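Read the figures in this text as sums done on the coordinates, not as results from a lab. Just so we're clear, the structure is a prediction, and the values are computed from it rather than from any experiment. Cβ atoms are built from the backbone, for glycine too; each structure is taken alone.
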Structure P
Amino acid sequence: MNLENHCGRSNCHCTHSQGCIKGWIWVEYVDEKKVVRNGIPSITLTTYEGVRPCQNCDPERYEIWWSSKSSFEYHERLRMRSTVNRTKAYENEERDKTRTL
């Protein structure tokens, strides 16, 4: 196990050696844009570097990343799983259960 790249999670089973650096894996994204100019179609390919969550370090975050259709949806779903939002949802749920006599 590579301790230099360890994600810091106590129950992590990842080796942190197969491209995983502190729970993130670097990937290259290719964006393809199709444009028609003067009746001539052309395709422009743009590459971007980015990261994705490691499925061994944080399987829940990886599932959210994998199943989200856009980066906006991904970030919204991550916000909803935050500790603050979970606490708010729990408090609202409990408040709705309580009746004042």
Structure Q
Amino acid sequence: MSARQLHDELIIGMHPVLKVRTAFVLPVIPDCAPYAIREGIARRRITTLTGTCPCGAVMDTGDLQAGAITNVNIEHEDNCPAITAKLEKAVRRWMR
């Protein structure tokens, strides 16, 4: 079994857009991961908790409802390491 794993944590806080108490399940940034993975996860956490990514992408909250379990898609800038496909590819390579 590989020591290269991702783990989630539960964070309870104020939703940046809905302004209601919210439970967020977010990946922990692994210390031993390559920079691109650490930065991609960090930016996704920042975006989820603040509503805005350092690349300038803004969380689309059109379908969010209080009390609902939601997965939000965010359109990051082309060079952002938080882009889902780019981050998933890097994580798959790292976990081999």
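Of structures P, Q, the largest value of Cα Rg over 2.2 N^0.38 Å belongs to P.
Structures P, Q were compared on mean count of other Cβ atoms within 10 Å over residues 19-26, and the highest value belongs to P. Source structure of the calculated read-out (relative contact order in percent (Cα under 8 Å, 6 or more apart), 18) within P, Q: P.
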